[in-house]
Structure 1
Amino acid sequence: MEKSRTILLIEDDEAHAALITRILEEVNPEAEIRLVCDGEEAIEYLFQQGKYTDQEKSPRPDLVLLDLRLPKLDGQEVLKAIKQSETLKAIPVAVLTSSESEYDIDTAYRNQANSYLVKPLGFAEFYEMIRRLTSWLAKFRLPRKD
């Protein structure tokens with residue numbers, strides 16, 4: 001039996017996290033969605049440290065949705081840590097942020113983001129963006145989770 005895909009949502013805004021989770025659950029019901037709310041917690045989850053050492057409870061994600069403006073550790077630093085890690089660098093990371101700054105976009109791609117998406121203001125546009133994102137994820141051939 002194929003395991004479900006795990007999506008790690010790194011988002012500090014509760015309203016955005018709830019909306020993104022709701023859309024993901026609707027368009028990709030078989031996915032496991034894990035939420036962390038700051039950059040330090042994201043690093044702990046990704047590197048299976050602290051309260052995230054149990055791989056059954058904290059599976060390695062198949063996709064990371066990463067906000068840039070995070071407390072404790074900036075999203076760019078989280079992205080850099082993912083892409084510099086031999087065990088994590090193959091995980092696709094989609095930056096999902098409200099920033100349209102050219103600096104942020106350039107920095108994210110220099111840090112090897114797979115995608116940079118600006119959060120739309122309208123629900124219909126947001127829904128469609130998340131739907132397309134999960135469709136994009138479905139095209140990835142994932143390494144085995146052992």
Structure 2
Amino acid sequence: MTSQATDEAISAVRALYSDLLEAWNRSDARAFASFFETKCICVGFDGSEYTSSAEIESSLKAIFKDHPVARYVRIVRDVRQIAVGTLLLRAVAGMVPPGSREIKPERNAVQVLVASNSSGAWKITSYQNTPARYDGRPEMNEALTAELMRELQSSR
């Protein structure tokens with residue numbers, strides 16, 4: 001990839017990630033799943049594993065039907081090329097429960113997304129949403145929560 005192509009790819013993958021979390025925020029299971037390759041891997045916050053976009057859509061429909069979900073606030077830390085046509089995005093995210101204006105610290109997460117462009121469109125091949133518990137280091141969770149709160153306030 002040339003530098004310009006890499007910049008365009010990085011922008012496209014950042015947009016893909018943003019669109020993914022906005023689909024979650026709208027409780028739109030179909031849109032969320034549409035950003036994934038047909039065969040993929042998705043590891044949810046609770047450790048649930050999904051191996052296809054159809055499985056992701058089906059599971060999220062049930063989740064969204066049963067209760068309103070917290071919305072994501074996110075900060076992209078890094079996007080880099082790991083192979084030709086493949087980029088890795090690393091981010092942190094917090095969640096704002098329905099009716100609240102505050103980040104729920106125990107729901108902070110580190111997110112990693114791998115996107116590929118094999119057919120002219122960027123799709124997610126792997127996505128992992130890991131709790132940012134920072135066992136034994138509460139100051140790290142406090143710092144992340146403060147950073148996410150600043151992001152939340154600046155996006156209003």
Structure 3
Amino acid sequence: MALSEIQSIAKFLNRDELEIKLKMSGERLISAEIKAIACPECLVEIQKLKKNLREYSSRFSELPLPEGSHHSAMLIRELLLKARGQWTFPYKEVELCHCRNVATQIVDATIMGGVHNVSAIGEKTMAGTACGTCRPVTQLIIDFRLHSGDDDN
């Protein structure tokens with residue numbers, strides 16, 4: 001079977017940046033290189049990831065995704081889902097709140113930073129505080145970030 005190379009990158013603001021390079025033969029992981037500029041909690045999660053990569057080297061698609069609502073779990077879920085070709089962010093527009101000119105990236109970063117309630121995101125970013133039509137999209141992103149990779153999502 002031919003070797004394939006996969007590269008995936010996940011970033012959280014200017015704080016954490018993770019990159020993984022995989023060499024695969026079908027479902028079998030041949031090698032993995034992980035680079036990280038990250039907070040201590042993220043580095044702990046990366047150590048768990050390295051252990052899991054060794055354990056699941058013959059069945060990469062079964063590698064468990066980290067659970068939890070901390071940005072480190074969300075970043076590593078994103079990194080792995082991108083590597084698997086399963087990452088589809090639920091909102092494609094650059095601007096999420098048109099009334100207040102709030103970028104989708106700002107709302108997403110707020111969610112990654114630990115704010116998981118639409119009203120609280122409005123307080124932090126002003127998104128959804130005028131007409132409110134973006135509030136369902138904000139909730140969609142919250143649900144996606146907290147549950148991406150779940151079978152029922």
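Read-outs: derived from the displayed coordinates by stated rules, not from any lab. A quick note: this is a predicted structure, and the numbers were derived from the prediction, not measured. Cβ atoms are built from the backbone, for glycine too; each structure is taken alone.
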From the coordinates of one of 1, 2, 3, P(r) over Cα pairs in 5 Å bins from 0, in percent, for residues 75-122 alone came out at 5, 23, 33, 20, 11, 5, 2, 0; that one is structure 1
Working back from 3.3 (distance in nm of label points 7 Å out along Cα→Cβ at positions 43 and 59, computed), options 1, 2, 3, answer is structure 3
Output 3.9 (distance in nm of label points 7 Å out along Cα→Cβ at positions 11 and 131, calculated) maps, among 1, 2, 3, to structure 2
Cα extents along the principal axes in Å, calculated, reads 54, 31, 24; among 1, 2, 3 the input was structure 3
